[in-house]
Structure I
Amino acid sequence: MPTALQEVSQALKVLSTQQRTVQYSLPAIWEAPYSGNGSIEITNPAEYYHSIVQEVLKNKVQKTSRDEAWLLKTKLCTFFVRHVTTYDHNNDGNISTGLLPNGWRETGTFIKGIALLPYLKDLGCTAIHLLPVFSIGAIAQKGNVGSPYSIKNPYVIENTLSEPIVGLPAAVQYKAFIEAAHRLGMKVIQEFALRTVSKDSDWIEQHPEWFYWINDSGSTSNFTPPAFNSDDLTTIEKKMNSGERNNLPQPNAEYKRLFTHSPVSVSRSKQHGFVGTSDGDTTCMVPGAFADYPPDDTQPLWSDVTYLKLYNHPSYNYVSYNTIRMYDEEMSKPEYEQHELWNTIADVIPYYVKEYAIDGALLDMSHALPVPLRDRIITSVRKLQPNFVFIEENFRIQRQSKDIGFDVVVGDSWFAALDTERFNMFVDKYQNKRAEIPYFACTNSHNTPRIASRYNLREIGTMVNKLFTLPESIPSIVVGDEIGEKNPINTGLGFSPEEVSTYPPEQLALFSACALNWHNADTEFRKMYKSLLNFNE
């Protein structure tokens, strides 16, 4: 039985004989020796991609055991498939969000991702951190293609990441990407977001009891987080700092009255995704989400996703910090656990281990999952694959993360890099005191300003060199760093309100079809990153 990559190879071979002449440009820097600029013209894309796949297939799948030494040799790159391999293939000055007349996509796909793997291997990357690749919701979508974190179903691969002209499902093309990475000696770490889904998630109709619902009179478009007075905020902060989770301050009665019980029936809605009907023919719908902690957080609303209802205590039927992250002890008793929902969540990562052979997982907001559920996820995966790597999205570099089962944390070097003085303090700290757990040594993330937008090449080279050589550090880049990319993917962290206003969703790759500046890549950046990523190899 052929492997997924062999299936892709055969499909591309057949297609190459059917579609011989096509106008199709690619970035020149994608081709060895990875130092060109501008574009190259391809007349037979299928033949081009087939030749790359055939070269990859010459390599056997490499399996290595995971231990502390292996982790500390990892050179990680964050890879957002839709963004990284987006390109204006027909040179019309626009990025099409649909299929071109010739059947190929301009937005990023797994097939193009496979073609870019040799480029990343040459750069020195040994592991790939994939942002979510799961089906994306269409309701309250931000930008022109939506956020990869607005997940409709975590068991389904996003179809727009496939090349339909190849004739294979998105799942097969995803599997082929992972196989190609393995054949090139690279690990694949998949990111998962497990406490929210899109507002048109498949699960809403199948299991309305897994969600919070608000009365139609509350209007989801006007739904806002609960407001707490200064005394309550002080009490909340004290309890959080002391680790208390009992008798936590609750939202006011007016806010709680917005919420209703699960509907008796659910129907589809073009505007809202789904509309529920409760007893007495009252209509209701799932609300959008928001940053829940601290309770007075001012982040923009997460209008394209909704929270999963992990506990069904009747007195806690509302969305607030004490029901979706800092779980009140009264609510979070075993008898109130939504067992079927927990089973479904707990099975997600094991499914990807068994079906796709991923090597690791980054858990988005893992600290916001109930401890028993988080522990169950880690334990079940380790039974399947003892060498599996778990990464915690924790900005604190502390032993506690290792004690609860994580191998690596994201850490806060990206935050330190926002300010020269703070960065020097970070370096001094971890030069003199070995970190208690491996962490991402990075100057930016997909949520922060690009480092090239704040410093010049020489300054960045000095910073990166210091970070990459710190004990316990895992050298990490976001693809695009190595060509001097300045545009952010998202404005989630490290931006002033004024900076956020200059980047609407239409200009951010997290929400819209945006290409990296491949055409005018700064190859001096690539030389610098390649040198530092391959240091001591």
Structure II
Amino acid sequence: MSLLQATTSLIVGGGPVGLTTALLLARQGFSAVVLEKYPKRLSQPKAHVFNPRTMEIFRQLGVDTTRLRAEVHSERTQIHFCTSISGTQFGTIEAELGSEHCPESFLNISQPKVENYLMEMASKTELITLLKGHEWLSCSEDEDGAIVSSVRIRESGEERTITSKYLVGCDGSHSKAREVLDIPFEPLDNQPEIPIHCVSAHFLADLTHLPEGILWFILNPGSGFSTFIAYDKAKEWVYAITYDPEVNPTDSWAEEVVRKRLEEAMGQKIDYELQSILPWTTYPKIAKTYRSNKVKNAFLAGDAAHAFPPTGGLGVNTGIADAQNLAWKIKAVEEGWASHSFLDTVTAERKPIADANSRQSKLNEEMMVATVGKIFRNLGESGSSEQLIQDPQKKKLVEEAIADNSAHFSSLNLQIGYAYGTPPLSRAPHDYRRENVPGVRLPHAWIEANGVRQTTLDLVDGSGFVLLTSDGFSGESAVNGSGKNGPVPICTYELGKDFVTDDKAWGELMGLHEKGAGVVVRPDQHIIGSVKSFQEARDLLEHYLER
């Protein structure tokens, strides 16, 4: 087979995680080839929840988050529980939109719109080559340690090779890369393998007459449980039916059957255009390792590394953070800051986060099943939905059951509160608190730097380590901007000189209210530790990167 291309990194999969990985690596100055098996995007719009942490990572990447938000007609986040989208409403939950602890808020937008934006960014980056209709088949290491991948051009059937220093499998839950790399995909410990079975109908319709919202959970004892997802109320929707294959086998979901269920769930005559129907199954699984033992510089990220139930919208967001974690570590190795063993920390840091998110997704699913059961029981006892909501006692029971699902839609602590290198979170999913301990994301505060209102997170642009100091930091003079201290790049910013903030509590939390204090932050905006001098900062980094 002839050589198609040589690159620093080969990314298998052109979804949001693969594109983000490529863009992060290109931002660090490394070339990347992105292989996408399909010549055109599949019709289902897939993910729609991009949480505040993902938006922060996009912000660091240079994504125009304001432009992305302009694609959305409304940022209201109501969740409805009803008999049909035009029928009796049992109650609502207001999903968490944002927080004072984040510079960016939750965004409800279809995955294709995000992919289009990321592809546009990639097309403007000379370091990235996007090859659609190219299927990754296998890989091996040559005598020099390079990864040699076999690739099929699907239109012609021709097979070529691509050589790369790194390989990142971002090719979804049915990952070919994971299979070839012999990485086990395992269910959660002490969790039975009980899959969720769904069939999703993607349709176009103008439903702007509906109240504000992003999800409508349809609870009808006659037809069961289903969900409407509003990607764009004026145009794009998905209707997802949860089913039992013992009762309704997967092959029984013919178009006329799906249309009947869809129209029942609408509750009234509504014009729509059905685009596609897709049966799918999932249950919590996590890769045993994110770094291959077979091909040492091959990694997994996104759904290739972890599969969650969709309850909670944590899947794609976990994958975006995987990409950020891996990209800066590849730079650390390539720039000589750390040895190749440092890349083992990708699994050590990201797998526990996937485990926590997977377990919460499963809990969310179980809580939703319990809520559906309670509402159906009360409906059966009441005779009709109208009678149920007119019975104060039963109505209260139903409202309480709905409120029990709040963790499904409020999980800021899972999103930004995790700490690398520490045990799993002990606080509730919604209970985020700003902290200054090793491993946590740098707490956000609004600042002014160079006359511009920014967030503290903007000080960490991903190019190197950052040292935040107070006045009187000991050692040689602070170096601003792109200066280096020691063997690795450390950009130093002094509170009160290089940036200011009205958030006194943030300064106290970071210890910067005292003279001669400093905090070292990783390129991915997570804290390494506190120091009292430049020498301490160097020593801390040297020890940290020796892992």
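What follows is calculated from the coordinates using simple rules that are stated; it is not laboratory data. Keep in mind the model is a prediction, meaning the values are calculated, not measured. Cβ atoms are built from the backbone, for glycine too; each structure is taken alone.
Quick notes on this one:
- For mean count of other Cβ atoms within 10 Å over residues 183-190, the highest value in the series I, II is held by structure I.
- Each of I, II could give mean count of other Cβ atoms within 10 Å over residues 79-86, but the derived value 21.4 comes from II.
- Calculated for structures I, II, distance in nm of label points 7 Å out along Cα→Cβ at positions 279 and 423 is largest in I.
- Read-out Rg and Dmax of the Cα atoms in Å, computed value 24.7, 79, structure in I, II: II
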